[in-house]
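These are the structures, in structure tokens.
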Structure 1
Amino acid sequence: MGVAILALLGAVSWGVGDFFGGLAARRVHVLTVVVLSQAVGLAGAAAWVAASAEKSPDVVHLLPAAGAGACGAIGLAALYRGMAVGAMGVVAPISAASPVVPLTVDVVRGVSPSPYQWLGIAAALGGIVLLARDSEAGQAAKLASGVTLALVAALAFGLFVVGLDAAADESVPWTVLVARGTSTAFALVLAAAASVTIRPPARLLPAIVAVGLFDTTANVLVAFATTVGSAGVVAVLSALYPVATIVLARMILGERLDRTRRLGGALALGGAAVVAAG
């Protein structure tokens, strides 16, 4: 299966999981959602490692996966909280700016983006500006709710892909297991420090479990994609996940965006696609 198909399937899975994550975070503490969803994914990753019977790589090769896991937990917490306090159609596309991070790493490694990719980056950043402005703020031009959290998520997700790419060549199953184990432990420590209960209402448990299943599936697909293609391209294609989130928010929540923000979302996602095509 080609890198584009793997990355795009990962994008759909991430988008669906993020929708359920943002929905659950509107009803319980975001750390409750992150801890439980990551724990579900951890169980799945452990089963995958056992089934693969692959030997564990050296610790030094797994350190990037651990770093990726910590960044992933931060990114998910920021994204889910951002979608809980703001419009999903605004927060999700902004978080898609994450490819800027691995593309920057590619530049440092001597792989320079093409002119079309620079154009795509400019379009994506312009889209973020349109999405970020509060349409009701008038001359004050303050940031819309959830925008700062969306930017934190973008940075964290970009670093997640960089770490995943650095470790996945040794073993994809072990990379996903270590990343998921680290993210679960990191979120659990944060929840304990904040005295947050990790026991949600029973009616929300299916949605939180779904978050973990979709997120883990996306991690597996993206990890495999990084082994057969450039991390920058994988990051851009997988960053199209907001499309699934936006569609679900429109269909299920009836969420509507004004014309300026629709244009901003189109620029942000279209710019990411141009980067991949360039």
Structure 2
Amino acid sequence: MPNNFSILYIVATPIGNLEDITDRARRVLAQVDLIAAEDTRHTRRLLAHFGIKAKLWSYHDHNEAQVVEHLLASLSRGRDVALVSDAGTPLISDPGFVLVRAARQRGFQVIPVPGSNAAICALSASGLPCDRFLFLGFPPRTSARRRAWLTTLITEPGTLVFYESGNRAAMSLADMSAVLGAGRRAVLARELTKHFETFIDAPLGVLAERLRDDPEQRLGELVILVEGSRQTDGTVREQEEERVLTILSDTLPLKQAAALAARITGGNRNRLYRCALEWREDHCSE
């Protein structure tokens, strides 16, 4: 039977400036029996800075399946465990979901110890709307997959928040500019809370060129924020109607394709038929 009095703590650590760690996080890390860390070398330096001696266990994407059982066994023996990532809040584009889900399923208490998070820090200081946002983590690595993925975000009205590595940031920004629109407002947040913290606010096309031409802006940890779509609901609806019309008109006569598209989407049949006629001249009017 599991010891339900054992606790798994999810502890946020500083994303840059070590002094940003909370007193509560320091106390928890000092008192737990075991700390599961994404990179034990990184965490050992953090603990040494605050004079904390603790048993560390490596826990990352490549050993997650094996280590989860070890950590659950420790909890079953009445030992408290803390989970930390390299920087910021665990599970936010970092491993930990499998452990947290398994711990809850087995009846252990899971307690968050809040603190820094790069996405939220960047968003709060970006000047972009914060009432609705979509955190997307790291984009796909290849341009083809990245562009296909970005296509699904074209009409998202909330601010888009991405993490990206320095060596892929310029290419990702170029793809974002091509798919989402070069004129969309964007912000690059780099080296947050550190000495060289930088925010660059510019249209996506300009920001892509800036990173392409300035290697210094590709250094460090990067957060990319892009304003959401300003398209109205009506515009989005018409785009979906025309997307369906495009598919149908490839195999059906125009009048029939327009009528069927109208039935499927609820759109106006006459408008769709006029649109289909104009496509014959490679143009579709509003």
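Laboratory data are not the source of any read-out in this text; all were calculated from the coordinates shown. These figures come from a predicted structure and were not determined experimentally. Cβ atoms are built from the backbone, for glycine too; each structure is taken alone.
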*With distance in nm of label points 7 Å out along Cα→Cβ at positions 17 and 185 computed per structure, which member of 1, 2 shows the largest figure?*
2
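If we compute Kirkwood radius over Cα pairs in Å for structures 1, 2, which one ends up with the highest value?
Values: 1: 18.4; 2: 22.0.
Checked 1, 2; max of Kirkwood radius over Cα pairs in Å sits with 2.
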*Between structures 1, 2, where is mean count of other Cβ atoms within 10 Å over residues 41-48 highest?*
1
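Given a value of -26000 for helix-only ellipticity at 222 nm (-39500 (n - 2.57) for each DSSP H run of 4 or more, over all residues; to 500), point me to the structure among 1, 2 it was derived from. Walk me through the intermediate numbers first.
Working: 1: -26000; 2: -13000.
Checking each candidate, the match is 1.
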*Among the shown structures 1, 2, from which was the value 43 of relative contact order in percent (Cα under 8 Å, 6 or more apart) calculated?*
1
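I have 15.8 for mean count of other Cβ atoms within 10 Å over residues 113-120, calculated from one of the structures 1, 2. Which structure is it? Please list the in-between numbers first.
On the way: 1: 15.8; 2: 18.9.
It must be structure 1, since only it matches.
One of 1, 2 was used to compute distance in nm of label points 7 Å out along Cα→Cβ at positions 225 and 257, and the result was 1.9. Which label is that?
Numbers: 1: 1.9; 2: 4.3.
Source structure: 1.
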*Suppose you compute mean count of other Cβ atoms within 10 Å over residues 73-80 for every structure in 1, 2: which one lands on 16.1?*
2
